[in-house]
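Rule-based calculations on the coordinates, nothing more; no lab input. Please read these numbers as outputs of a predicted model, since none were measured by experiment. Cβ atoms are built from the backbone, for glycine too; each structure is taken alone.
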Structure P
Amino acid sequence: MPILLHPVDLPHCTVVPLPVEIDISNLPSLYAETGRVISDREGRLDVLVLDLTRTEFIDSRGAALIPAVQERAREAGARTRVAVGSDQVALVLQLMRIRRDVPVYHDLADALMPAHHA
């Protein structure tokens, strides 16, 4: 089933809320939709915040979405941030070494702080 993401454009960034579960079953739709969000804002996207605060489950294939989105955003001239709400999701990102390359914050408010976007 296709997933339609509902990004929120703020003055200094675009927030992309992601689903409760991210795994192989919804990965193709998420790749396509995040790519659409980035391409629709090309030239005016500074920071892309992937909002995983509602995400309760993410597997290793789902975690691979984050560096792929980061690369697409980088090609469009934007930086990527991730907000997580679940310790389990944060642990998966740590084990997959995602946190080494993408800033991960423990809530959306921290990821949105302008000081992080300088």
Structure Q
Amino acid sequence: MSKPLRPRMIWDGDCEFCRIWIEVWRKITGDEIEYTPYQQAASDYPHIPTSEFQAAVHLVAVDGTHTTGAKAVLGSLSSRHSWRWMLTLYNHLPLFRILSEGLYNHVATHRNFYLKITQLVFRK
């Protein structure tokens, strides 16, 4: 794999809930982030087990470092100046970090329930 030109958000392409939220995030971040289902990207990252891609989003930076879960979401959103404050809170306030990851993990393990809520809210 050649060195990417922009960060890459890797997500579960078989997850309808994930697809809806990736579209929301894509509208916020524009062309700053590349969004790729893990089903297409996993071979580029053989050191990351498939089960980890299925459990949470991954944000791979241009330098190859990567984050997962809430930090990955906030990292991608921070590509827009108006959203950077959330990543700053995550990085500097342990309680915000704990709550963010806890909420992310709760939603990730109850995707079907939150898919229904998302569909009601966004009429999808």
Structure R
Amino acid sequence: MSKYDKMLEINHKQSVEKIQRAKLAIQEMIEEEDKVTVPKLIQKTGLSRGFFYKNPEVRKAVDHALQLQAGMVDKRRKILDMAMDSRILQLEQQVAKLKRENETLRKENETMRKALNKRDLNLIKNF
């Protein structure tokens, strides 16, 4: 076997190992219900971004995982949505309270205006 053939064999083994590592990472993410994204796969496997897009076998596995998770909602997003819903409810209650206070103040203002007008009329009558 020539050096060239050995080099090709080593490269092929490395390529197969990379593909297996990528597929294993994808499968683990699916089982853990973690959203499969290329940046997460890069971080988990140490492989390049181009590898996940250019290798047809790995690309097919990534696309399949994305189809499986199409309706999946990110856990962090769900928590953030719950927090935002709570905040919205709190703000709506605050708005309602301020509207009631505003209405009370408007009525009080109107009452005081009427009293002031009566006082002014009494002053005019006295002259």
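If we compute mean count of other Cβ atoms within 10 Å over residues 6-13 for structures P, Q, R, which one ends up with the highest value?
Numbers: P: 12.9; Q: 20.5; R: 10.4.
Top value of mean count of other Cβ atoms within 10 Å over residues 6-13, among P, Q, R, belongs to structure Q.
Given a computed value of 160 for volume of the Cα convex hull per residue in Å³, which structure among P, Q, R does it belong to? Could you put the intermediate results ahead of the total?
Details: P: 88; Q: 113; R: 160.
Source structure: R.
If you work out distance in nm of label points 7 Å out along Cα→Cβ at positions 14 and 94 for P, Q, R, which one comes out largest?
Working: P: 3.1; Q: 3.8; R: 5.8.
Going through P, Q, R one by one, distance in nm of label points 7 Å out along Cα→Cβ at positions 14 and 94 peaks for structure R.
So helix-only ellipticity at 222 nm (-39500 (n - 2.57) for each DSSP H run of 4 or more, over all residues; to 500), computed for just one structure, reads -10000; which one of P, Q, R is that?
Numbers: P: -10000; Q: -16500; R: -29500.
For helix-only ellipticity at 222 nm (-39500 (n - 2.57) for each DSSP H run of 4 or more, over all residues; to 500), the value -10000 is produced by structure P.
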